[in-house]
Structure P
Amino acid sequence: MIIDRDENIVIITQDNTSLKNFVGQLKKRYNKFKNNHIILNISGLKAIGLKDILHFLKLSNTHRASKKSFVIVSDKINLDQIPDEIVVVPTLHEAYDVIEMEDIERDLGF
């Protein structure tokens, strides 16, 4: 797990560990990140399916309920399969755009 910070955003990149281990490490360290927006960069995985993305659903719902963004970056999944409750985008740039848009929506009271 590689962790970078950019102001109030934490970018967590999946390294050579398995997705299952990555999710476990993320849950263990979550308290360190819970006050920031989170971008999970899993674009390094060779293949990923809906079942893999759903491992993050509970954590995403918890984080988003606290008025913080939780965005997953992967260009290896069909975005049409992703449920609305979880945000997946193909690029890191789009992840930043999503966080900006969600911040604007929160400021407007949505």
Structure Q
Amino acid sequence: MLETRVKPVSQVKGLEKGLNLPKHMAEHIYMFAGPSVPVTFRAQKYLLSELIDWFGTDLKFTDETEDTVTVRVTVNLEAMRKWALQYALHVKVETPQELAGLVKEDLRKAREQYGS
């Protein structure tokens, strides 16, 4: 038992208005902690149901073509990095540029290590 009292939830950054668990889970895939940011990526349209499974229903779709669509989500950056690598054959991160660069570099390193 600690003598320090627990901080009230209303004083925890990001939980001032309580915990919206579905929103939190959609933004923190793979359970990464930290802030969430807007991310856009281009995805194959056959992934639509999987995108909803991963990110919930708070997705924005634009620039639809016959095969692809641009998706905007709010998500933890490190979680999105891992997700984008998992789906690298089917998606391309567009923004933020920092994330797009990290994913591109991760893929380059993987190709060097494993060949392709």
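Source structure of the calculated read-out (relative contact order in percent (Cα under 8 Å, 6 or more apart), 26) within P, Q: Q.
Largest in distance in nm of label points 7 Å out along Cα→Cβ at positions 14 and 38 among the labelled structures P, Q is structure Q. The value 29 for percent of Cα pairs over 21 Å apart was derived from one model only; which of P, Q is it? The correct label is P.
Read-outs throughout are calculated quantities, based only on the coordinates presented, and are distinct from any laboratory measurement. Since this is a predicted model, take the numbers as computed values, not measurements. Cβ atoms are built from the backbone, for glycine too; each structure is taken alone.
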